[in-house]
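Coordinate-derived values only; no laboratory data. Just so it is clear, the structure is predicted and the values come from calculations on it, not from any experiment. Cβ atoms are built from the backbone, for glycine too; each structure is taken alone.
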Structure 1
Amino acid sequence: MTNIPMARERIQHVLNVRGLGLDDWTRQMLLDALALMTRKPKPKRSLRNATPMTPELREAICRHAAQYPRKVQHEIAAHFNVSPGRVCEVLA
């Protein structure tokens, strides 16, 4: 565990004490340091859009690939709403 939360508390305490007589430059430097000690929010992950792989879907992909041998994997993937990697796994 890091000591950053504790450091933030101490810097915040120094900033809140009125009797210290901090000059503007020092106060601004401490505020800038506090800003650097915050975590950025995690980016939101996109919702899964692909169809989950099932034995039935696996069979359908195999049949479709056999029926249309000239189709490339990314076209088959788009047809079944799965990733091209999943099509590759099924056909391997």
Structure 2
Amino acid sequence: MELRYLLGEDKYVRFEVTSTRGDDFSIDSALYALSKDGEVESSGPCTISGHEISVKLKPLFRSCLYTLEVTYCIADETLKKRVELEVM
């Protein structure tokens, strides 16, 4: 998954979390880190609504590539989602 932003945009990224086994679950916590060239530009808690995780991002620089990493906890598991974000 690759996302595209225009410099100056301030918008949400949302992920829908599903169970591969069809189990009922709740997301206990979620944090994000937005990095450019290996340096964290912004980080903090995500918003959790049911099975959806969202974070509002406003990248500060044009870049070939940012990395957004979301770490979330379900029961006794810690899971991660990483996506590339291009800012033009």
- Identify the structure, out of 1, 2, from whose coordinates distance in nm of label points 7 Å out along Cα→Cβ at positions 37 and 53 was calculated to give 4.8. 1
- Item | Which entry (1, 2) yields the derived value 21 for relative contact order in percent (Cα under 8 Å, 6 or more apart) | 1
- Query: Quick one: FRET efficiency 1/(1 + (r/R0)^6) of positions 5 and 45 (r between Cβ atoms, R0 = 25 Å, to 0.05) came out at 0.75 when computed from one of 1, 2, so which one is it?
  - Reply: 2
- Which structure, out of 1, 2, was helix-only ellipticity at 222 nm (-39500 (n - 2.57) for each DSSP H run of 4 or more, over all residues; to 500) calculated from, if the result is -18000? 1
- Message: Quick check on the output: 11.0 is mean projected area of the Cα convex hull in nm², derived from one of 1, 2. Which one produced it?
- Response: 1
- Message: Quick check on the output: 0.8 is distance in nm of label points 7 Å out along Cα→Cβ at positions 21 and 77, derived from one of 1, 2. Which one produced it?
- Response: 2
